[in-house]
Structure P
Amino acid sequence: MGRLTTHVLDIAAGRPAAGMRIRLTALDNGAGTVLGEFTTNADGRLDAPALQGDDFRPGRYELLFLAGDYFRRIGVISGDGPDFIDEVPLRFGIRDASQHYHVPLLVSPWAYSTYRGS
């Protein structure tokens, strides 16, 4: 069975982004349906897959990473005004529900990058 996982690395500090909140939304129905809200553990990962089993189906999804909240909490940005990177929306498609889809995020207060991991 396939599954969806993620991993967040704070590349400004060179460590996992522990305590970052993430929201998973299914986008196929037009308005979007929130499927879950998660918080990364000490390793920057979720304790369990964001989607798996019968819930893991082909379709369009979004992982929304609340990066600004994370960077304000650890004191990297002040929150006195608009932050350059606040929320990071990653939209992607699942075509084959038998595969493992891993969506890592490398993030700093000024940049981010992602790729399909393994």
Structure Q
Amino acid sequence: MQIILSSTSAVPIYEQIKTQIRHAIHSGDIAEGARLPSLRQLAAELRVSVITVTRAYNDLVAEQLVSNEHGRGFVVRPVDSTVAGAALAERFDRAVVELVAAGRSAHLNIDDINREVEAEWKRR
């Protein structure tokens, strides 16, 4: 599992970790039943505090994507499509809020933002 962090992003580090693990689970890159790296191992790999990784993992437990199993650590749960859909919708809503905030701080108007979104949509 490769996680890339940006220290210049407005998104907190724990959120970057959580988002990338969530994406890896939903895309199948991390399979159901797979163990996530230990808190200390991932913290060392990413050069962040154990507390940061703990917060990301605990949020994933709250989202019911992973479970904390005694003696095994954090394990990927079977993905419930209803929960997955709700999580994706919530993530989309947050992305829209961030997009609008970034657009406004760059002094873009709604037409500029729509044009950029449409161009990106067509590229994918």
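Read-outs: derived from the displayed coordinates by stated rules, not from any lab. Note that the coordinates shown come from a computational prediction; the quantities given were computed from them, not determined experimentally. Cβ atoms are built from the backbone, for glycine too; each structure is taken alone.
Taking Rg and Dmax of the Cα atoms in Å, for residues 45-92 alone from the coordinates of each of P, Q, which one would give 14.6, 44? Only structure P yields this read-out. Identify the structure, out of P, Q, from whose coordinates helix-only ellipticity at 222 nm (-39500 (n - 2.57) for each DSSP H run of 4 or more, over all residues; to 500) was calculated to give -20000. Of the structures listed, the value fits Q.
Out of P, Q, which structure matches 33 when relative contact order in percent (Cα under 8 Å, 6 or more apart) is calculated? Structure P accounts for this read-out. Work out the source of 11.2 here, i.e. which of P, Q gives that when Kirkwood radius over Cα pairs in Å, for residues 13-68 alone is computed. Value 11.2 for Kirkwood radius over Cα pairs in Å, for residues 13-68 alone corresponds to Q out of P, Q.
With FRET efficiency 1/(1 + (r/R0)^6) of positions 53 and 101 (r between Cβ atoms, R0 = 25 Å, to 0.05) derived from the coordinates and found to be 0.95, which of P, Q does the value describe?
Details: P: 0.95; Q: 0.40.
Derived from P, not from the others.
Can you spot which of P, Q the value 14, 47, 30, 9, 1 was calculated from, given it is P(r) over Cα pairs in 10 Å bins from 0, in percent? It must be structure P, since only it matches. Source structure of the calculated read-out (distance in nm of label points 7 Å out along Cα→Cβ at positions 29 and 61, 1.7) within P, Q: P.
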